[in-house]
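Have a look at these structures, which come just after this line.
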Structure 1
C-alpha cells in the first residue's frame with residue numbers, strides 16, 4: 001500500500017480541481033478552493049483516504065508539497081485575480097521536512113502575489129502545541145498570506161483554534177449548513193458566528209450549500225460567502241456562478257433590503273416561502289414513508305396533479321398516525337397518497353401579505369394550526385411556509401419597524417425615512433416629497449404643556465395620514481418634534497396639500513381655550529424671557545418634486561426641502577395662515 005502511495009506522489013499522478021467561493025450579496029466569485037484528486041483507477045481518488053494514508057506512512061509532507069505545487073501551477077494558468085484557498089494540515093507544520101519560504105518561492109515562480117493565497121487550516125487531528133502552531137501561523141501572516149479555519153463545527157476545529165489563529169475567514173462545516181432552513185438550533189449557532197465575525201473583522205464562509213432554501217436562509221442570517229454543489233462542483237477549470245444562482249442571490253438581497261423596515265402588512269407571503277418539491281397525487285404511501293424517514297426535518301409534503309395545481313398536503317404526524325394503526329400499513333403502503341392526504345389545506349396566493357395570512361392561520365381548527373401554509377403563484381404550486389416561519393418573520397418585521405418608529409405617533413423615524421427616500425432615488429421613480437412643519441408650535445407647547453403638545457403632534461399625524469393613505473404606495477414619517485414628511489408617487493401633490501391644510505385649520509382651534517380662541521392669539525414667553533403674542537398654529541408644507549430636477553442623493557433632496565420650508569414658514573407668517581410652496 002505504501003509503495004503504491006509513494007509511486008502516486010513521486011510520479012505526481014495527482015490533479016487539482018477548483019470549487020468557487022462566492023459572495024452571498026452579489027453572487028460573484030471571490031476565490032477558489034483548490035482540492036486534490038488521486039488517480040481515477042485507484043482508491044486514492046478519494047482525498048480523505050489519500051491524506052490519511054499519507055499520514056500513516058509518513059508521506060504527509062511529500063503529498064502536501066506536491067498538492068501545493070499542482071494547485072498553484074494550475075491556478076496560475078488561468079490568470080485569475082481571485083483568491084486561491086489552499087488546504088494545510090497542522091501536522092505538516094511540525095514535520096521534520098517542513099521548510100519555511102517554500103510557498104513564497106513557488107508563488108514567485110508562477111507570478112502570484114502572497115496576498116492572493118489563503119491557507120485553510122484543516123484540523124483532522126488535534127494540535128499538540130498551540131505555541132509552536134501560533135508561531136508558524138504568525139510567520140505566514142507576516143508574509144502577507146491570509147488564514148482560514150476549515151470545518152468549524154466538526155472534528156477539532158473549535159474556538160481555541162480560532163482564538164489562537166485569529167483567522168481572516170471561518171468556514172462553517174457542511175454538517176451545520178445542511179437543512180439549516182428547518183433547524184432553528186443550527187440557525188442560532190451560525191448567527192452567533194456571524195455576529196462574532198462582524199465584530200472581529202472576520203468573514204464567514206458556508207460550506208456544502210446544496211439546497212436553495214438553505215442558501216436563502218444563510219443570506220438572511222448574514223453569512224458573507226458560500227460554496228457548495230448548488231453553486232458549482234469542483235472542476236478542472238475556474239467555474240463562474242451560474243446566472244440563475246446569481247439572480248436568486250441578488251433578488252433575495254434586494255427583497256431583504258426592500259423589507260428591512262417594512263411592517264408585515266407590506267410583505268408578501270411568497271417572499272418568505274420555501275421552494276420545496278411537491279409530489280404527485282399518484283405517489284405511493286410507501287414512497288412518502290421513505291421521504292419522511294430519509295429526512296427527519298421534513299414536516300410536510302405538498303401534493304399536486306400533473307398540471308402542478310395544488311390538491312392537498314400530507315403532514316408527517318398525520319401520515320404516521322394513519323399508517324401506524326393496526327391495519328394501516330398493509331392497507332395504505334402500496335396505495336396513492338391522495339387517499340390519506342388533507343385535501344383541504346390552507347392555500348394562499350403569493351401576493352397575500354403576512355398580516356392577512358396570520359389572521360387566517362389563527363382562525364384554523366386547533367388540530368390544523370401548525371400544518372403547512374401552501375403558496376400558489378398564477379394558480380400553480382410555488383412553495384410552503386411553516387407556521388413557525390410565519391411567526392418568526394412577522395415578529396422580525398414588526399420589531400424592526402418598532403425599533404425605528406417614533407414612540408408618540410408610531411410613525412417611521414429618520415432611519416426608515418432615509419432608507420425609503422434612498423430607494424426612490426436609486427429606482428429613479430417620480431415622486432413628491434412633502435415636508436411639514438407646525439408654525440408656532442413651541443409657543444403653544446410652552447403655554448399649554450407638553451401633554452397638550454403631544455396631542456397636537458398626534459392630531460397632525462392623523463390628519464396627514466388620513467389623506468396620504470389614499471395615495472397608492474404613499475409613505476409617512478415623523479422626523480422628530482413637529483416635523484413630518486410624506487411621500488407620494490407622481491407629481492400631483494397640490495390637492496393633497498389643500499386637503500391637509502383645510503382639515504388642520506378647521507380643527508386646530510379646538511385645542512385652545514375659549515379666551516385664546518376669541519383673541520386668535522396666545523401670549524407666551526419668548527427666548528428673551530419677554531411676553532409675546534403668537535398667532536394660532538398653522539402648518540407649512542414644503543413640496544419637493546423630481547419633475548424638472550433629478551436628485552442624486554438624500555442629502556441634496558433634504559437640503560432642498562429645508563430651503564423651501566424656510567421660505568414657506570416666512571410666507572405663512574406673512575399671510576397668518578397655513579400654506580405650501582413648491
Structure 2
C-alpha cells in the first residue's frame with residue numbers, strides 16, 4: 001500500500017510536467033452561417049462576436065451575408081462553410097426565404113423560396129455537414145415586428161398589419177420546418193422565436209425592444225442568442241470531447257453596462273439622477289479622488305447643481321461621503337476633470353453652463369458655457385475661489401497635464417462664427433494656476449454645432465512636444481503638436497486612429513508607454529476601447545473593449561495610472577439622455593490588457609507623427 005502511494009506521488013508531478021509541456025489544442029472552428037441577422041451589422045454586438053469573447057479555444061467564422069435565402073446560401077456553401085472544415089456550424093436562415101414581396105409591382109403572392117425548397121436546402125446543409133463529422137446547430141429565425149416603414153412595404157395579405165405578430169405570419173411554418181429538420185436529421189435545435197418572447201416577458205418589455213428595426217436583433221437580441229448558443233456549444237464540447245471551455249464572462253456595472261472580465265467595477269453609489277464627470281486623480285497621499293457634477297444635468301435652474309468629489313483610500317472598495325467643491329448662483333457647474341500636480345495641489349476644471357443657443361449658421365451671443373478652475377492645497381479639504389480661464393461656449397472639460405517644465409495645459413474646444421463651428425485651444429499657466437494665457441485656435445474647418453475640432457486631450461511626449469488628439473466627425477482623430485509648452489500649435493492633420501465622434505483620453509504609464517481610451521468608429525459610443533503604445537503613439541496594440549453600454553453607451557473616458565501597471569478609467573453611461581448621465585469607473589491592470597490582446601505589439605492603428 002505504501003509503495004503504491006509513493007509511486008502515485010512520484011508519477012503525479014511527472015504527469016503535470018508533461019501536461020504543462022503539451023502543445024495547446026488547435027482551436028475548434030465554428031462557422032456562423034446565415035443572412036443579415038448573422039452578419040456584422042453596424043455597431044451591433046452580434047452573437048458571433050460574443051461567442052468569440054466568451055468561449056476559449058474557438059475560432060468563430062462569420063459567414064452571414066445580408067439578403068441571403070437558403071437558395072443563395074447554398075451557392076456559397078462550399079466556399080464559405082465547407083472549406084473551413086468546421087467542427088460546429090450554426091445555421092440561421094429563413095426570414096428572406098419566407099418573405100412575400102407584396103411591395104413589388106405587381107405584388108408577389110408567394111414566398112421568395114417555397115417551404116418545400118427551404119426544407120430541402122436545410123436538409124442538404126445538415127446531411128452534408130454530418131457526413132463530414134461536423135455538429136450542426138439549427139436556429140429558427142428571430143421574430144419580426146411591425147415598424148411604420150415595414151407596414152408601408154408589407155402591410156398587405158398574407159401579412160396582418162393590424163396584428164402585433166402579423167409580420168410573422170408567413171414565417172411560422174418556416175420555423176416549424178427548422179424544428180422538423182433538426183428532429184429528423186439529429187441536429188441541435190434552438191427556438192429563437194420562443195426565447196425572444198420569453199425574455200421579453202421576463203424583462204417586462206415587448207419583443208420589438210429586442211430588435212433594431214423590426215427585423216434584426218439589437219445588442220439585447222444578440223445577447224439572448226449568444227447565451228443560448230454558448231450553453232449548447234459547451235454541451236456539445238462535453239459530449240464530443242471538443243477542447244472548448246467557457247471563458248470569463250463580462251461583469252455587470254449597473255443596469256446597462258458590462259465591463260471586461262479581468263476588470264473591477266469601482267463605481268460609487270449616488271442618490272442623485274445625474275453624476276456627470278469621470279475625472280479621477282491620485283492625491284499625493286495615495287488616495288484617489290473622483291469629481292463630478294450633480295444632482296441634475298445641464299438644463300436645470302441655475303444654481304441647482306454643484307461640483308462634487310468623493311475619495312477612496314482602499315482601492316475603490318469604499319468611498320467617502322460627497323463633498324462640495326464649487327457652486328455658482330448664475331450657472332450650472334458641470335462636467336469637471338481633475339489633475340494632481342507634482343507639488344500635491346489638486347486642480348479641478350469645469351464648465352459654467354448657462355445656455356446653448358444657435359440661430360442660422362452661428363451660435364448666438366447668448367450661448368455661454370465658460371471654463372472655470374479651482375484648486376486645493378490640503379487634499380480637497382478647502383478650495384480656492386473659482387477662477388474663469390476662458391469666456392465663451394466651451395465643450396466638455398477633458399483633463400489637463402503638467403509638463404516637465406511645470407506648465408499647466410488645459411485643452412478644450414469653443415465656438416467661433418461664420419460659419420459656426422468648434423475650434424480647439426489650450427489655456428496655459430506657468431505659475432501653478434494663478435494666471436492663464438490662451439493659445440491660438442486650432443481650426444480644421446467645418447460648419448455646424450458639432451463640427452470642427454472638438455474636445456481635445458493632450459499628453460507630453462518624451463521629446464518634449466505636447467501632442468493634442470482632437471475629436472472630429474470625420475471618422476478619425478486629428479492631431480496637433482506644440483513645441484513651446486502649449487502656447488502655439490502646428491496645423492492639425494488627420495491621424496489614422498479610427499474614432500467615433502467622441503473624445504478620447506491619454507495617460508503616460510510608469511513604464512513609459514502611453515494608454516489611449518476611446519470609442520472606435522465601428523462601435524460608435526456603445527463600446528469603450530483601450531490600447532497601449534510603446535513608441536509615442538506611432539503604433540498601438542490591438543484595442544481591448546473594456547466597457548459596453550446598451551443602451552446609453554460607454555463614452556467620455558478619463559484614464560489615470562494609480563499605481564504602476566494599474567489603470568483606473570472613468571466614463572459615462574447615458575441611457576436617458578445627457579440631462580441624466582451616470583459616470584462609472586473601473587480598474588484594469590496593464591498585464592490583463594496584454595494577456596487579452598496578446599503580449600505582442602501589433603500595428604492596428606497608426607498616427608501621422610513625423
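Which structure, out of 1, 2, was FRET efficiency 1/(1 + (r/R0)^6) of positions 179 and 347 (r between Cβ atoms, R0 = 41 Å, to 0.05) derived from, given a value of 0.95?
Source structure for this number: 1.
Figure out for me which of the structures 1, 2 the number 0.15 belongs to, where FRET efficiency 1/(1 + (r/R0)^6) of positions 267 and 419 (r between Cβ atoms, R0 = 30 Å, to 0.05) was derived from the coordinates.
Value 0.15 for FRET efficiency 1/(1 + (r/R0)^6) of positions 267 and 419 (r between Cβ atoms, R0 = 30 Å, to 0.05) corresponds to 2 out of 1, 2.
So, one more: Check the numbers for FRET efficiency 1/(1 + (r/R0)^6) of positions 291 and 411 (r between Cβ atoms, R0 = 25 Å, to 0.05) across 1, 2 and tell me which is largest.
2
Hey, distance in nm of label points 7 Å out along Cα→Cβ at positions 139 and 507 derived from one of 1, 2 reads 7.7; which structure?
Structure 1 accounts for this read-out.
With log10 I(q)/I(0) by the Debye sum over Cα atoms at q = 0.06, 0.12 Å⁻¹ coming out at -0.40, -1.17, pick the structure among 1, 2 it was computed from.
Derived from the structure labelled 2.
Here is a further query. Out of 1, 2, choose the structure whose coordinates give helix-only ellipticity at 222 nm (-39500 (n - 2.57) for each DSSP H run of 4 or more, over all residues; to 500) equal to -6000 when calculated.
The structure behind it is 2.
Values in this text are rule-based calculations from the coordinates and carry no lab data. These figures come from a predicted structure and were not determined experimentally. Cβ atoms are built from the backbone, for glycine too; each structure is taken alone.
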